[in-house]
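Every number here is computed from the coordinates shown, using simple stated rules; none is lab data. Computed from a predicted structure; not experimentally measured. Cβ atoms are built from the backbone, for glycine too; each structure is taken alone.
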Structure I
Amino acid sequence: MSSSPVKRRLAGIMSIDVVSYSAMMGADEEGTLRVLGGHRAAIDASIRRHGGRIANTAGDSVLAEFTSPVEAVRAALDIQAGVDTRNESLPESRRMRFRVGVHLDDVIVQENGDLLGEGVNIAARLQAAGDPGGVLVSGEVVGQARAKLPEYGFERLGQPVMKNIVRTVEAFRVVSGARAKQVARADFSSAPGVRQAAPERRAKRGLAIAAAVAIGLLGGAAVAWGIFAIMDGSRSTAKAEEEARKAAAAEAARKKAFEEEAARRKATEEEVARRKAAEAEAARQQAAAAEAARLRREQEEAERRKARAAMTKHLIWSQVECARSRIATTAGMTCDTSAEYAGVDGTGKFQRWAASVRSATTVTYVMLTDAAAATSVHLPLKRDEESELLREISNFTRNNAQEWSSLAEQAGSFYATFKSGDGRPCFAFAKPGPPRGDGLAWVIRGYHCIAARQALSGDQIAGVIGTLKAR
């Protein structure tokens, strides 16, 4: 049975997220959820009012799809205005602020309505790079919206580096009032290139010109021979006729040689054209196969991340004495362990162990994913996946990570620096355990933060990662 084809369509994509949500949840979970519920009801209504559809939700984030990028921008501005109005009636500690990113791109639509693809990732990156309370859009959206929203301006931010996005994406902040009048409109015009004649067309044109010149020359020669025969009255009629026959034969021979050469050149050109067409078709098929394989990998990874997130959300944890933990702990740590589970981290059975310690100067959280049996194998570390996993761990532990650096490598481990919600410099890390079959026996992930206004050093990072191990 063949699988159903991938469904694609062009859409305006809106990504929304709460600023410092993890910190608010850490301070007051129930109160934060009540406030978020009030905002979400109004946000969902704004999306529907502007012709949008909510595609994906995860905690404090929303991904919505619009048939019109202009309506997506209008909905984003409507949402931010509504949030400001509702915040006025709340105490400062309960006020929420949102970031919104809007992009126009081709998306993949799953059977359950979820959206996937690079366009979704770009909208999320725009949202993360935006100002609290603001709207950040891509150049593709500005090209559609600037003429239809004359009361707003689009302030160019340049070309931000977007992780795992290979193409250039320009970002624009939506502004209003006096600032909108000051912002110069971005130049999106692109003059179409002058169409050039194909090499084969130029060759044929040159061949035709050469043929015309040669025929003209041959005709001129024939005329000259005729005039010469008439003027040479001293020659006999037989000799004149012989000379005329010779001239005609020579002209016919030259014409035949010319036609044979023209036919040979045409055959060569047609063979070159056929070969180029075959090469182009082979390259197209190869590119299509590579793109299909990439989409399959992307979808498989997305489904695995979704399954892991769902499993993590329902995983049952219990506190244990650190002496019983599989993690080699230090003094002052508290320890937890999960029930055994199967599948999403590799093949076989797995169990998670966690240890943490918090002081006025440092915060450390460590989670060991242990292949619970000798036949269980943890997946090898992958650079692209670790970046997303470390962010998941930060959100899971309410650390509210911001300002992530790119992923770096340290003695076979990966790490990235970030800033916590309370301003601490931190780094998140992933350390592989010993090899087992085609994978690993265990993997340690976590993060370590130091006091605010201090600086992390390479020696500190190497020291923390180096001391981590399983019992």
Structure II
Amino acid sequence: MRCAFFVLASIPALGLADPVPAVAPAQVEAPPAPGVSADSAFRFGSYGRMGVAMDGEGGKGERRQIVAFGPRLIEDNYLELDLGYRVYDGPDGRARVQTTVAFFDSLFHYTGQVDASIALRQAFVEGEDLWHTGAYAWIGSRWLRGDDIFLFDFWPLDDLNLVGAGGGYRGSNLHLAFTLGLNRLEDGRQVDRVPVPSPSAFGATTVVLNDRQRVVSAASAEWAEASGWKVKLYGELHFLPKGRRSLPGSFTASEPLPDDLGLVLGAQLGLWQFARNGHLNVWGRFAMGLPVYDELGTPFGLNADRRSVDAQEYRLALAGNVEGHLSHDLDFGVQYGGYARFFRDADGQDEDFDDRAEVAFSVRPQLMMDFFTPAVEGSVQVSRPNGLNPQTNQQAVARVVQLALVPALTFARKPGVYDRPQLRLIYAVSLLNQAALDLYAHDDPRSGQDVVHYLGARAEWWFGRGGGY
């Protein structure tokens, strides 16, 4: 039985993606960046969040998260820069080049270390409206995602990071898409580099003894009506071929690695055009095998054949927003979102602490008083394991309740909940029950903090978004 620390370590990292909501097809194309005309060949965009925070004891303010996808109110610093250029616009279609560079939370002015963490999130070429048919095709590295739960920075149906190729059809109502991508993670299961004696030179040469790429394919069909509704069907197939991995300390002895596979089936119903910026999305998703785990992660809890094919995950999720008038000079908005998730790994154990059911929900009412836009937020995370905690030898339901005050300035002529840039203060208090504290190791100071305070000042912005993805 695995320890609770491993369970916490397996929770996916959050906050690495653009949270700009896609609430309706008419809003997919982002407005041009300041100083860039709508018909300009060059496009520049950015998403970013920067700030400082402390906890109740003067340390760095951090979130308390016990579910796979926690509320996004408390996040690390992060920056994306988008550069796009329409390199061709001719009688048979258009072509654009898109690049997105991301900078993660390692700021020189805070750490004193010149060690910025940089990632190339996107780099691809796409041909659009080929031969005036609505067909398109692309090759490169990109993320592929639909609508999100904004308050959780979480895409509950489709969220892939791939190097590969794809294409499809974009019409007035119908959007068809297909993607085929590959990855080869440096985790020992997909690639294994071993030093071996070299016959032509003194010493050893590093040789790739295990080299197997994971194949990921995805397809979607979406029908949207301008009257304010859409339906989307979505699926994925994953396959990892057989391989061999060297045994520790040897370059001749090895063990076989079995193949692995999995699939995703899901659907979404979306509604909009009710109230100001009103929208509602509902998702359902089933996954088994490899895609139960993140495509950039390593599966755990494998079956007797060391495969993940028996793992299962079910998701139900919803997210929405509504805005209205309280008086002639006072508007309001209410964002909400949440999900339920059932996860079972592939090891076949009926009582397993790694298997769990989770529920999380968040709501954020906000007033719009000119550019002063104060808000409050409440959220709850609940996690029920399907086994005994190895530290306490008990089964208990973990819970975290977070309450927050968020006074903010939003710089827009008529601010709504999705307008940016925004300067905000955050005071949040998180209340953890004993089962949540027991998820931390006994020697971890967090295991004794049932009330956690957070005070932060943050800026958040997005604009342009480099081509409207």
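A value of 0.85 was derived for FRET efficiency 1/(1 + (r/R0)^6) of positions 120 and 360 (r between Cβ atoms, R0 = 41 Å, to 0.05); which structure in I, II was it taken from?
Value 0.85 for FRET efficiency 1/(1 + (r/R0)^6) of positions 120 and 360 (r between Cβ atoms, R0 = 41 Å, to 0.05) corresponds to II out of I, II.
Once distance in nm of label points 7 Å out along Cα→Cβ at positions 96 and 264 is calculated for all of I, II, which comes out largest?
The maximum falls on structure I.
Which of the displayed structures (I, II) returns the greatest value of mean count of other Cβ atoms within 10 Å over residues 112-119 on calculation? Present the calculation step by step, with values, prior to reporting the outcome.
Numbers: I: 16.6; II: 9.8.
When mean count of other Cβ atoms within 10 Å over residues 112-119 is computed for each of I, II, structure I gives the biggest number.
For relative contact order in percent (Cα under 8 Å, 6 or more apart), which of the structures I, II scores highest? If you can, show how the numbers build up before the last one.
Values: I: 9; II: 15.
Checked I, II; max of relative contact order in percent (Cα under 8 Å, 6 or more apart) sits with II.
Comparing mean projected area of the Cα convex hull in nm² across I, II, which is largest?
When mean projected area of the Cα convex hull in nm² is calculated for I, II, structure I comes out on top.
Computing helix-only ellipticity at 222 nm (-39500 (n - 2.57) for each DSSP H run of 4 or more, over all residues; to 500) gives -500 for which of I, II?
II
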